Structure I
Amino acid sequence: MARTALLSQVEDRLADALAERLAADGITVTGAPPGTLDVLVHAVGVPAAEPFLGADPVRWFAGVSEALTPAFRAVRDVLPALRRSGEGRVVLLGAGWFPADRAASTAAAAVHGGLVALTKTLARDLGPEGIAVNQVVVDPGQPAHPAAVAATVAYLCRPDAGAVVGQLVTVGRGGPLRP
């Protein structure tokens, strides 16, 4: 049976690489969630850099919410279709702990720390239903080649990768090691 994937908030160059790589594995990228969906790939951005001291709290929280809430909504919106798949995969694309090492990145660190927690708790909650949730981490300061990210996502979407759950897989050129 044909498998389908939905890409959400993925920039064009990476979306093209993902569509090509997933197609090689027999997964068709669709523009809207169909009745049954096998894969959701959702990218989370990095809020604008701003020093914590002197930051307007309303603007700070709004930036965090604008960056993180769409991930929650994207999973929630397609959850019924993923459940029908029987082998659903959610791959969140984020920055992991990288923003915590950067100046003026408190909002970005909050967003991506929250995404780590969202990945882990969604894996815990959805894993028993056969939906594997993982995160591919890319350093926004040294982004990985789109083909490398696409290959990693494709691996996590394979039916035989269903035991890989709640993991953060860093793709890139190395750097600080984080849990």
Structure II
Amino acid sequence: MKSVNVKKVMYLALALALNWVGALIALSLRLPIYLDTLGTVLAALLYGPVYGAGVALGSALINQLSDPMAIFYAPVGIVVGVLVGLLIKRDLSWKALLGRVFVVSIPGTLVASLITVILFKGITTSGSSLLVQALHAVGLDLVTASFLVQFVTDYADRLITIGLIVLLFKRKIIK
């Protein structure tokens, strides 16, 4: 029988809590970023893409208690978890990070934009919906408006999220 790795269980529970608290802060303050992948990034860097994706899915299930739209965006978190686990791994140099954050952001942006437009017609619980509606009101079609806003907010969110977790690794707060 395999023994339980207490450290791993603790970090995965922390990852779920980080995603939930981050999402709750962003939702409550109507921020144009999401902060709901802090734990996903942590799990993916510590244990790989499968754990990153698992934390993203678990978080979407938990986050739907405070945000009913969260479950629909689970594929975005799963994509982020897999890509962080595959692309960033343990190369935590700041120089390499900027480009990798861009590569991690694009697929999630495409998925999130499609979900936002197809399921919600551009209106979600996120603060970024106001930006989508403003761009749409000045003449951009909904798909373009959604993609542009999603790209900017996703990149900013991933840069903050991944940068914060990497900083914790570099400071040896997380090992």
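Throughout, read-outs are computed from the coordinates displayed, never taken from laboratory work. Here the structure is a predicted model, which means the values were calculated and not measured. Cβ atoms are built from the backbone, for glycine too; each structure is taken alone.
Rank structures I, II by distance in nm of label points 7 Å out along Cα→Cβ at positions 3 and 155 and report only the one at the top, that is, the highest. Before the final figure, lay out the partial values.
Details: I: 1.5; II: 4.8.
Evaluating distance in nm of label points 7 Å out along Cα→Cβ at positions 3 and 155 on every structure, the highest lands on II.
For distance in nm of label points 7 Å out along Cα→Cβ at positions 75 and 123, the calculated result is 1.1, so let me know which of I, II that is.
Values: I: 1.1; II: 2.3.
This figure was derived from I.
Tell me which of I, II gives 19.9 when you compute mean count of other Cβ atoms within 10 Å over residues 11-18. Intermediate values should be presented prior to the final figure.
On the way: I: 16.9; II: 19.9.
Going through each structure in turn, the value belongs to II.
Supply the structure label, taken from I, II, corresponding to helix-only ellipticity at 222 nm (-39500 (n - 2.57) for each DSSP H run of 4 or more, over all residues; to 500) with the calculated value -14500.
Values: I: -14500; II: -24000.
Computing helix-only ellipticity at 222 nm (-39500 (n - 2.57) for each DSSP H run of 4 or more, over all residues; to 500) on every structure in I, II gives -14500 only for I.
Looking just at distance in nm of label points 7 Å out along Cα→Cβ at positions 27 and 67, which of the labels I, II belongs to the structure with the highest value?
On the way: I: 2.5; II: 0.7.
Greatest value across I, II: structure I.
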